[in-house]
Structure 1
């Protein structure tokens, strides 16, 4: 034994090759935290003096190294730039020392090697992966770039074009692609990983492989002419900037760093990388994206705590077919839970099955599944006009139209036909779970399970707890959502629950801006510039104006502050049956493009309609528009937290990011308030207090502004 610690150990194999094995105590995965890096430094110092013929880096866990310990990033990012730079230099020296060891080195990658884990692998001479190995650099998704030599070594091993693509996209690459592009040198089965690594070292020692040549390649500049360098990086910068958009600096900065480092040796290139890392680490975007990662981990941990006490789900049902029911059935079957899909009309069944078939054919066309899988999944969706098969379902999702009395009638009918332990979940988007439950004899088995449209693409599912809902029902519904590949958030019951309750003050602010004279096209552009994937007018067209009007009525009856005391442009569109994309006309016109997707065009009739609900047009600045829209949304988010609809700021913000597309780089509504400062936010809100309660901070917010309390 050359070294033994809490995160790794080094033994010598009979062949004379050393094996450094990562196995972090108390963790299900290996990661580069301070303890691991300290032990790695000590182990490499010992190995530098050891009489061995080579060194293998391996893992005793199912994955190699998942990356750096993100929980250590937040305090690190708030440190002075000099401290961040010192941390980078110290960490990189370990990897440089690995690269400079006096014998050949191999990394044996089982499973995942990401971020710092893959950077360490690149510092060795060779890399062998298993068939399930996944490698890559996800750092740009955290608003930073690789900081332990990833930009330097990958560029020199794979070439400028591949490195630009790998690092700027933050993609995870499977073993076959990694092998074809030169990031892996071989792929072997896991049981042969160490033997293959020993064999590779043996070939180096016999002179059959020149590992020193590989090292020299990683330590020197790229072998490209000035013209080739310019073409490689300028082309990449244009493409990456267009894909990343104006709010995400990391992908562009990463390419700029690699361009600057291309003509430098290892020391100079690493310095360029460090400076780029420090620049990004000090941005709000990086802090918010790191927090988003931690939020996601929190939600996963929260879901796991529910799943532990969940009942087993072997079969499911969905009541109501069509686009939504078909999407739910598809997602359930795709993830391995057979499902019965019922509708009262054959056309509904046909639409639901067509939706599932369309979604599967998309997967087939992208090579993600084969034709046998398509047949298998379709056969696990059972369409029916009767209740046959529902008595065998462990959970049934009701997804019929949004009508209180109709839902109550159908739910009571369904309950009488299923087992005593069958869970019934309503996919209602706004109707009170408590109101629906009065129709049931077993309300403890009933909850809300609100999917977002389109079901396959939207990650969030709201699991709504009614006053009589049992813990077992919530746990099992959460488990079913997780099994479907979704991110569940458990919320308490109120009109609109979490996401729609917060969305409609935003839409109310939009309607009020138009009423006060604003141009809806300017509102859309201002909010898209703020970071939303689409502006509110476009979003209303996508959701459906009829759906919005119905939800608005429900929300206004539940919360008087959401009652619009004027006729809105949305009301006018509804009267004319211009419902958005579903009718081809709303705030915009829609025509199908060559791919069969609705293309947004200007609606020549909309100006007259808008003017009919305005006293007179008025000029607003983009800043005013953003303030009025975001103040209403942020205050309602704070109210949801204060009312106990969710447990904490993380759940509130993640609901908006996952359910509405709130700009992730801003971290959510409450994180956005924190970024401004609660006192500064309240000052902005007070400018619009005469517009009504939607714009007036709560008493708790005012107290937090006074005390300096924040949400995170």
Structure 2
């Protein structure tokens, strides 16, 4: 048995003990008892308090040792100094799962942190599934469990929600009670001493009562486990999350473009995209999508049909669809003829279908039935404005009738407030999402369609690029011995060669005569670059000269570069200059880099060079390892992709060559964990080939803080 084996006892306990139960109204120990009884819990419930007596009509157990052995769930609400001893006593009787409500652990400082480490170690030793500490508790409506101190009991539903914030749990629960939103599970993770979001994803993925998984997270500590469970869950059911703390304020300044741009939020965004998690920015959108996913089938295509009694809202819906990945369905001629048979001559028979302001419920029902039967329609939105003649509640019944028989997702948008309130409630209770405005409805439909595409995409194909890892490690180990974190171009070239990356012909010249000889061997024109392990950004010190066409220019440039750099950086060791062949004609510059994220590992970055990356931040991110599809997508996700594809008769760049470099960078990041950051900048690409023109790497030295 292990901790994961005890999660069933955690969610579906037959025996529950509340440690610190109280008869005093308003105390946490009393609220938990009241919530368990009020939720209709039918198992054995034991209040535990050394004072004895009776609480909520149940006899109080004075000692944990007197509880039945093999207890399923213990809920601890005692002062912090008693938590560890309470856990020890629960472990002695073979308790399977525990919720620690008590606060005052790692969130308050060193002493609390150390105490939390002790309780985590105890629970792991005894395979106790621990939730918390510092949490609101847990609810399972299917079992009648409300082991929390929250106010109110959510109604049963198919939405599971977990959160790192107890305060947000309270607010969302209150909102859900007002909106009649039901939950299967409701979990406050607290400090995540043992159970975390990866464990919740693993369990809820298999939970038959849960159709949709929602989460609020502030940080992920087991990134690899989180991604693994998220990928599995998203293939089975939608996972929708809010991620807070989206800035990297206070983070250590990075030395490369990649490091400076690739903050923690980019890592989370990449992790969510690649694992299939749907990320939202606010609670309203979170539950809009939850209700849509939990009640409607996924659209099997992008074609949306709109039926409305008002032209203006129909146009708003069409505009919103045009801005999305959806398309307004082109109705078949048969459908149009059927609509013409009963709609007024002044109605709009095309999409949006405007059945005009005097439409009654019968007209709505007829129009919806006809539109729903069109094979070109994948989803339907019903718009209603409360005109004087419209039959609002009867129209809601018509929408419900069509939705139940058509097998396609149906969304309602009943605009207004007071007059449509009862009808909106009818629709929501029937499982039909109803929105106040068409834009929100379009967003929900689009998100469901995008999830359908992601879920049905081909299995990713990963390729292993074989490089000479030992040769690359030889360079890295030499720098580690010298305690030098930076590997700049003239040394990093060896790493590129080890992985077969295409590079321009390059020769290290220690004197001006050697530079001329190298240039004549390579062939004019050439580029000169300062070669120094102490200089990362060569252009900042005037260390680059391009398009040198003859021996005189090479000799003079060598002397000029080395003298200037020596004056500007007297501390730098100068090995000479690199002589390099010029870029082929018609090249475009791109940047390919990676930074190792502490939670998720290597995160690759791609963008156009120059102002596109430095000023416009036009970049895309993926987490390694990359599949071929990932490499394909990362290039095409930047806004300036069309510049690579070619404008006004320009030839497109060699995308396959570019993607091979990206895949090799991914492999290099996996093979060489000592490299903290790496950057190929620029990579020069034209219609024929792509070459890595410059490279630098940063090591994470073991003695670094």
Structure 3
């Protein structure tokens, strides 16, 4: 029994709410509570709001039936909530006093109803699947037809989305479902982005040239987890975001459009759910729900409801300590936890047909977990026909040497934080664009033995944890025209660079948010915040912070009719069409002007070389020349593939170029066919 104010709550009965907060359609939802006898309750009452997940919301007051007396102190009542096919209940317990006046508790509880969600791992239809790589494989049967994952990952543009901030669907009103509060005016709350909203914007992403969508975590989250990284249920889509059916629709439609879908998953932690010895009791802590915290809940699946599965506060190292000193850290060194986490990963593949995982907080989990986990997921994906399933590591190490030990786990890709940090330091030194040009030319390639897998790593210029690239550019080049040109320069280096590129939602709409600080009046300290890098793509003038509105949009939401969106689309098309960008050799050619960076991308297989010309100066380049050594071929023509302005001419391997400030030209060189090629052409014409 939990006691608070003049009420008590029967909270450890597994069949009653709120101990059980996930019910099926048709199941009776009951709760039992007490009112202090000194309050002389004449009857028990429950205020309840029913939200059906389809825009229907209804509030009512229920009378509760008397159920006896506990310790001559509380009058007990039992209430049955009205039937709900799907959605959520929010309720507050109360009573009427002897004068007929109503009273309600300040504490609100939430209960969800869904037929598509397992409460336990045992509810997932899993079993022996067969023998893969000489070992037996166990897991869930696929719930829908599986689509082979693409082979051409390195040629695709990745696009990273925070679901809550990306797109709303006006006909899919899901506000008020789950624990995350909906408040358009608060940067810490949910803003109503949904999976249905993303489904409506898939053609927008296709027009941009996106080949792979990275979705933020879709788990049910605690009140602070609008972003998805505070999971309460490992096998349930947060109802405020949508349903499992919505996620399946996104994957299926994306596949129809030639795009892949990658899901961000959390295997390091749960939210702040445990009291670690603050009030005595079990030596390894106790769930805050059991301790009586007003807003605390228990995690799902039910197999996770054991505090011995988590590291306590005595652990302070990078791997076993609580992340940010409040997120509960899984004991991933134990077989039981490994099985639980791996099974939940298999569930999402089998249930949705996704094409890869982005593993959050990789460096905070030991290799003793990652090695068997990745091997098992690879075998499971292979069994399902997804031989090229991606397993991307978010390891925020500052150097490639720091990341190297994790290579033995065999992630397919790493987010290349070390290269990103190199570029970030260059902005602080005033050489950001020059360093990005170095990256595009392959000069930031790490030294052996790391180098072998470097080209598979995913390169980025900003994300939901980092200041946006356009903010850095504005600091260096405050004049708007120069800033936009510099942004196009930077995007060229990213999208035509040697690694698969990922852009963060809003970059194509010239979002320019930055990490910031705010003063906490309660503690008298300055605290860092990330609100300005998690803007809404949809219009939301209500959202403000102490230093002004978060959103400073340059264009109407989701505009496709401006230069930055269209430039990204051109570059993405080039990357998809020219495999030489991934496989070719990158050679820097000497130009007559020091501000002109000239990159020749060539191969020995007869592919036509690409020539990338970059003006690194904020001044126009009126005339410059580049000579292409004849050892690379004798070129007669150059086809213009993309340009932000300027002119280009070729005469006997001599290139003449003019470029505007931070201008870019990309061309393809054409050489006369060799004798062998001429014979092949003749044979094709006259078989």
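Taken together, the values in this text are just the output of simple stated rules run on the coordinates, not laboratory data. Just so we're clear, the structure is a prediction, and the values are computed from it rather than from any experiment. Cβ atoms are built from the backbone, for glycine too; each structure is taken alone.
Annotations for the structure displayed:
- Parent structure of the calculated result 165, given that volume of the Cα convex hull per residue in Å³, for residues 271-438 alone is the read-out and 1, 2, 3 the choices: 3
- Structure from which -11500 was derived, helix-only ellipticity at 222 nm (-39500 (n - 2.57) for each DSSP H run of 4 or more, over all residues; to 500), options 1, 2, 3: 2
- Answer label among 1, 2, 3 for the case where percent of Cα pairs over 36 Å apart, calculated from the coordinates, equals 47: 3
- Structure from which 12.2 was derived, mean count of other Cβ atoms within 10 Å over residues 55-62, options 1, 2, 3: 3
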